[in-house]
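**Student:** The structures come next, written out as structure tokens.
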Structure P
Amino acid sequence: MTRTITASLSPDLRQTPDGATRLLRRRDVLGLLACSALVGRPKPANASPLPAIGYLCPETPELFASRLAAFRAGLQEAGFVEGENVRIDYAWANGQYEHLPRLAADLVNRPVDAIVAAGGAQAALAAKGATTTKTIVFEMGGDPVQIGVVDSLSRPGGNITGISSLSVDVSPKRLELMHDMDRNARTLAVAVNPASPTAASQLQNMTAAADTLDIKLHVVQAKTESDFDPLFATLAKNAISGVVFTSDPYFAFRSRPIAHLALKYRIPAITQSRDFPIAGGLMSYGGDFAQSHRRAGVYAGRVLKGEQPHDLPVQLVTKVELVINLRTAVQLGREFPLSLAIGADDVVE
């Protein structure tokens, strides 16, 4: 059959007036033959499914968009592109952090090869509590040894490793920066989320820093967004000179409402996330979240390639960044000291 078709489609175009027509027919028939070959070709019986990651996050896709983009960049750096050679199953807590253990357990029961717990200590602890067999890669701002996520940084042990930044460790520095804004202040406020696993240690370190600065701390608590307005109202009533938010994902992802209330009550505030001054807050000081999430993506890719978590030491993102908002300072009737303004990594004007 093939020989006959080939012979009939071999016209001498130099001698045949309708050679162009015959060439078109030849292409059509060859195309049909190619399609028939593809349709008739059986799929490999042993075709492997894509490797899969279970992605546990305490927030919403919208609030986590920039972090997720950094994670995907790291994953691509390791050779994986979502939808092409890796699948990602997402579990979003939508700000309801108490749901993280249930969501982690659900991911463990799915056919995933690794769990990525991004966005803080509570997500990491929830993932660790859900499985001792599936590999976990975490991303957080605190000390994973201190809160019991890993045995050590160099030898994490078990089925878990990840990335940690210095956001929690530099909370005392935030207090110092706020004090620099008003050297005459005798009392500064500290906002604490009592649900945070790192709240107690941060408060202890900030109390020691306050003693060094010879100031008193006015401690206020907030664990839901509805607590923010009463918090600022209390600070305004007590004529507090400024408020320092401890490192906590819940605070970091609510930069916009916190910035709005700080301006409303005319109270200078500082948080860990650059999202805060971008949203209109006074300033931020904390770890580089883009770098920590990108590195988590790289680690996830290495795990998918077969590396074991106990062979991957916990990485520390040592870069911290200071971001200030000059316009907000003017609105609050404050002025950044020259040394602080010069030392800022980014300035919002």
Structure Q
Amino acid sequence: MHKQQELVISYIGNGKSTNRYHLPFALNRPEKIKVKTVYQRTLGKGSWTPVAGITYTDNLSEMLADQEIQAVIICTPVGSHKSLVEQVLKAGKHCVVEKPFALNLKDAEDMFRLAEEKDLILECYQNRRFDSDFLTTQQVIESGRLGQLFEVNMNYDYYRPQVPEGEKNYRQDQAFLYTHACHTVDQVLSYFGQPQDVRCDVRQLLGKGRMNDYFDLDFYYDGLKVSVKSSYFRAKARPSFAVYGTRGVFIKETEDRQEADLKKFYLPAGHEDFGQDLPEHYGTLIYYDDAGLYHEEKVPTITGDYARYYDALYETILNGAPPLVTKEQTLTQMKILEQAGENLS
């Protein structure tokens, strides 16, 4: 049997994004993905342990000139994304960009225009399409037991008042809308599609000129409202998902556990239970069947796996599969975020 062709990738940035949300998953696909290089502006800065077998460099031009590297993943602050994307694409590399994808819609459009000119793949890294709570909710919806959907509430809550209290001035790149709605808005667009209308309630709870620390976005479809809500001031988090239909309801209280494991440096490689829910984390499905009988049951959680993003990227670049995250989805999200935040200052 011939060895499967590898997708050779590199990273720009060597912080939390690269080390927590990318490398553990890319490295868990050794038969598909080869991580060759990590670029860091100041080598050795930070506390992340270098990974054996990866070259670390502070010479970006040299990395981009490496003919073996096929794709570059950008894991830097959003303000640097546009210029870095331009450098990567002009070097002839496919490019993946961490979310938020860009500071504004125009920058995002410019980035995609250049990718099309160069005939290269440009994608946003939307790993949370593979969150366990989101995947399980999809399975419940598709079972039909809820009947016709009319309301979906997606909440991503914290009680971290020190975060907004520590920001004394409004900065778009630190707005909760950009740093967190970029996760859940993509889930909405990827599963429910283009909305007919979007209504926004975006606040600065500490006052004008302070950090945006609250958002409530409502997406309207034919007969269905999907709400995405988050705040830094929720002393008790709302359910991760609450889905209502004409025959029942599904409530998933707790979120995907991959991040919690990663924070403890409990990594997917070698741990079959990585990111898995225990039975006490399972969601509750309540519904009435065709005979009008009441049912209440726990729904085992589908295991999430952010490495599935890399599976999809491999298929797109090496086998010509359609991109997992489309240009249209990314631009729609940028338009929604820009309009939702237009009154922030």
Structure R
Amino acid sequence: MFETLAALDPQNYAPHPLHDAERIWPETNCYIDLWIETLHALGLEPEAMLGFTLTQDFEGDQFTFFKVPLEDLERLYGIRAQELAIYEPTEAHVATQIARGRLCLVEVDSYFLPDTPGVSYRLEHGKTTVAITALDARARTMRYFHNGGFFALEGEDFDGVFQRGDHAQALPFLPYTEFAKFPAKAPAPQARRAEALRLLRVHYGRRPTANPFTAYAETFAADIEALSERPFDVFHKYAFNTLRQAGANFELAGTHLDWLAPDGGFAAPADAAREIAATCKSLQFQLARALARKKFDKLGEGLQPAAAAWDRLMSDLGPALARSSADHPQAQAGIRAA
């Protein structure tokens, strides 16, 4: 399977529809986005892995940075991912694993990623994750998945990503790296759909016990007041870790429910999930304008539709899953009353 990834060319790569510009949130977070594109490039359905989105919660200062559980990747696609120990130069380990047919996911500095012009490339240092499919340390070239696409870099950017040459520096710790081992053959599509439904029941049983948007509303006014006293660029980091994480998460939840039940069996909870996504997007724009104008009247009320939609999502999905369980009694694990 890895040979398919190694042969990819950024010049003719077409991203998955989950990254279409017409979606509410065309990009989610670096980790989920690269797995969407990796699975898409392998001819597998990334929609199957998204049941875990039901477990997102408000963590007191941010919404859960949602990541697909590694055990779900193995159950759905036969892909085994785990941490890769780094004790030599990172690029040496990556080259070794690529030669063995493994995909490496490496935390790097977005300052050196040319796929982010106008955002962070040569503007701002920040941590992000890429999935590397090809690397030549002598030629200083690399091909990689990042955010919603597949890209290449070379030269000074290569040195910067791996902190070598003119960009070498003593690091307090080495980058976190994972590597993925691929099966000879992925599970069949019908088996994957059945497993995705089973996992959805498991994740539904792990959903938050209290409405995360109600919890967020309790801190929202204080957050806004604090943001109003700080430089505007702080808003972008705040929004990414709150409204964007929540909105993107639940748009993917809606897509997952549509994919699982093309007959419309999960239509009502899917619509509720998309309402959360749209509410978060609208509120993010409202917050940006309010901070610019220093006018915050009634802004906190903007979370009420998301809170109501979350309640509908979870209350509607319980009976829908129960009906599905009657049709598939072998996969009832994880259900509890709404």
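**Student:** When you work out distance in nm of label points 7 Å out along Cα→Cβ at positions 77 and 189 for each of the structures P, Q, R, which one comes out largest? The partial results should precede the final answer.
**Tutor:** Details: P: 3.9; Q: 2.4; R: 1.7.
That would be structure P.
**Student:** As an exercise: helix-only ellipticity at 222 nm (-39500 (n - 2.57) for each DSSP H run of 4 or more, over all residues; to 500), calculated from one structure in P, Q, R, equals -14000. Which structure is it?
**Tutor:** Numbers: P: -12000; Q: -8000; R: -14000.
Comparing all candidates, it corresponds to R.
**Student:** Here is a further query. Compute distance in nm of label points 7 Å out along Cα→Cβ at positions 93 and 293 for each of P, Q, R and report the one that scores greatest.
**Tutor:** Values: P: 1.6; Q: 5.9; R: 5.0.
Biggest value here belongs to Q.
**Student:** Given a value of -0.73, -1.00, -1.17 for log10 I(q)/I(0) by the Debye sum over Cα atoms at q = 0.11, 0.15, 0.21 Å⁻¹, for residues 157-276 alone, calculated from one of P, Q, R, which structure does it belong to?
**Tutor:** Clearly, the read-out refers to R.
**Student:** Rank structures P, Q, R by FRET efficiency 1/(1 + (r/R0)^6) of positions 261 and 285 (r between Cβ atoms, R0 = 25 Å, to 0.05) and report only the one at the top, that is, the highest.
**Tutor:** Details: P: 0.80; Q: 0.50; R: 0.20.
Greatest value across P, Q, R: structure P.
**Student:** So, one more: One of P, Q, R was used to compute Cα extents along the principal axes in Å, and the result was 101, 49, 34. Which label is that? Intermediate results must be reported in sequence, preceding the final value.
**Tutor:** Numbers: P: 101, 49, 34; Q: 66, 58, 39; R: 57, 55, 35.
It traces back to P.
Read-outs throughout are calculated quantities, based only on the coordinates presented, and are distinct from any laboratory measurement. What you see is a predicted model; the values in this text were computed from it and never measured. Cβ atoms are built from the backbone, for glycine too; each structure is taken alone.
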